[in-house]
Structure 1
Amino acid sequence: MRARVAIVGGSGYGGSELLRILLQHPKVEVAAVYANEHAGKEVFRVHKNLFRLTELVFQRIPEDISQLEVDVIFFALPHGHAMKIIPKVSEKTKVIDLSGDFRLKDYKVYEELYGRVHEAVEIQSSFVYGLAETNRDLIRRANRVANPGCFATATILALAPIVKKGLFSGRIIVDAKTGSSGSGAKPAQNTHHPERMNSFYAYKLFQHQHKPEIEQHLAEIGDFSGGAVLFVTHSMPVSRGIFVSCYLETKEELECIEQLYRDFYKDDFFIRIVEDSPDINWVKMTNFCDIAAYAKGNQAVIFSAIDNLVKGAAGQAVQNMNLMLGFDEREGLISMGSRP
């Protein structure tokens, strides 16, 4: 029997990627897609890549969402919107939220970084952080999952083996770069193609919302009490992809750092330990995270690359759904990157 799922907020890039993946999932039926601004319009007229692949029509978000008879609801809404709706969802229905509304345990930190009052503090503790490679057992038992941020995904996966073993010493510098799709589907000056196609710049210095998310989950993975992350994000002139470079000092010389990573991720299909440098071209349109780790003396450099819309958002959400429903974790997610 196929699982019935619904997407709330299916008009943006996250919704488009969710549909692209779920429509090919052998064990899922997409029952409904909700987007008030496109209600009554065929999905393929908004997401033209889905022409001839679906007959779904966008619907208005129901006022009484508790009556929605599906197994899983994906929320792909802008930050601040899901928290208004999710408390109304039936407890029988599993929820996966792709926004930042339920990632942080401290609602005060959320309010400071996201610039809005948290309206669902009472259910915040019911959410499990949805990074499968580090939180798999909790996700399997969860009814509500907060999908990680794209930068947080690439950074935590790069640092988890080092933090788990307690091998880092002091501050970790994270230099993170993303493509324009990370800013969403609606155009703005900082996402407009003529502004970005030949440009490179840093943004959100000392105030990026993924920094506390990274530190929060690293502290759950290992002893992070003596650590701190200096996290700087950059815009690069590509449409999709994240590349993260992590620089740190280690407590001891790590001659076999690559083997440390291979051992840590030996059972994780979507983590590929690569030689030389990862390349965003090889992970685009896939749920893979490519990682390379190097050490010399007490200095270490770790690189990671993901597709921000797949492993950094929709693909990871489907990976979490698979775990929550007892499916093979890879179901519906075996896709190959393109070359070139």
Structure 2
Amino acid sequence: MNTQIKSLREYVKDALARKVGVGHFNIASLDAFWAVVNAQDEMTKAARNLPDGAPGKIGADEQIPVIIGASEGERDFIGVDQVVALVRSVREPSAANTKLGYPNGRAVFLNADHTYSFERVAEAADAGFDAVIIDQTELPFDQNVAITKKCVEYVHEVTKKTGRDIMIEAEIGFIGKSSKVLDAVPEGVKISEEFLTKPEEAKAFVDATGVDMLAPAVGNIHGMLKGGVDPALNTKRIAEISAAAGVPLVLHGGSGGSIADFLGAIDGGCGIVHISTELRVALRAGLVKALQDNPDEVAPYKYLKPARAAMQKAVEDKLKLFNKI
């Protein structure tokens, strides 16, 4: 039985071919880390046990991959080397993984989400991240191209030197920055059709920079509007950008999206879908309830357990949707 773990690049390519999406989930704590990893395990088992012919069915030696995201703020809080070590601890072969049915480790990858300088891109690539995003989307197009190209060249050089296949992504089109619950569309974000990323613009950017993946503005926003439902995505534009750019697209700002929009984005060429705010909301709600139910509890592993479970449920729900389980 072949249980060799594929690279992130291979998993994304496979997802695009199968019309499913790789889930990307941001973390800022050990509890959130285990919520994502445990959800990956549960959904892998579920997909393996689907009847033959089901859309999300995978083989007995295959896995549902997940990407753990850590933004600059999140990895400063956790520690750059520490979050790399966490992911390696579950991806490498171990007795525990063998017992769970993953003799060569779990398909869990690490992305340096929203990185705003060349120096921090280099830091993540050198530290052992599997992917990194350079975000210069607020700059004029030519300046974004220049900085992105410098980062791409560095990351690809690290890949050559180390043999680690590191993917680098960039953004065009401003969709906001904060992963939080919002009263309105973030200031500076324009979601009407004329302001969305244009297919010819995406192609020019990819050709000029050599990025491995592209995050466009297609009606998505970072954060999540109160009420839980964000503006509709332009899934037609996603398909047009995908055809023109020729690289996998990444949907940022997935929290608050509708089922139809997620499926339309994935079918249109988004190989990765980012979720952050919904997970923060779930984790916080779980923690608040635990403390309300047990106000005298002082053992962190007891009052954090329900918070972790709430976040895990949110991750599982998204993985079911993205992978058509």
Here relative contact order in percent (Cα under 8 Å, 6 or more apart) has been calculated and equals 18, so which of 1, 2 was it run on? 1
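Given 0.5 as the derived value for distance in nm of label points 7 Å out along Cα→Cβ at positions 8 and 272, which of the supplied structures 1, 2 does it correspond to?
The read-out was computed on structure 2.
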From which structure (1, 2) was distance in nm of label points 7 Å out along Cα→Cβ at positions 80 and 136 calculated, if the value obtained is 1.9? 2
Taking helix-only ellipticity at 222 nm (-39500 (n - 2.57) for each DSSP H run of 4 or more, over all residues; to 500) from the coordinates of each of 1, 2, which one would give -7000? 1
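Which of 1, 2 yields -1.08, -1.20 for log10 I(q)/I(0) by the Debye sum over Cα atoms at q = 0.30, 0.34 Å⁻¹, for residues 168-207 alone, as computed?
Attributed to the structure labelled 2.
Quick note: the coordinates plus some simple rules give every number you see, no bench work behind them. Because the structure is a prediction, the values reported are computed rather than measured. Cβ atoms are built from the backbone, for glycine too; each structure is taken alone.
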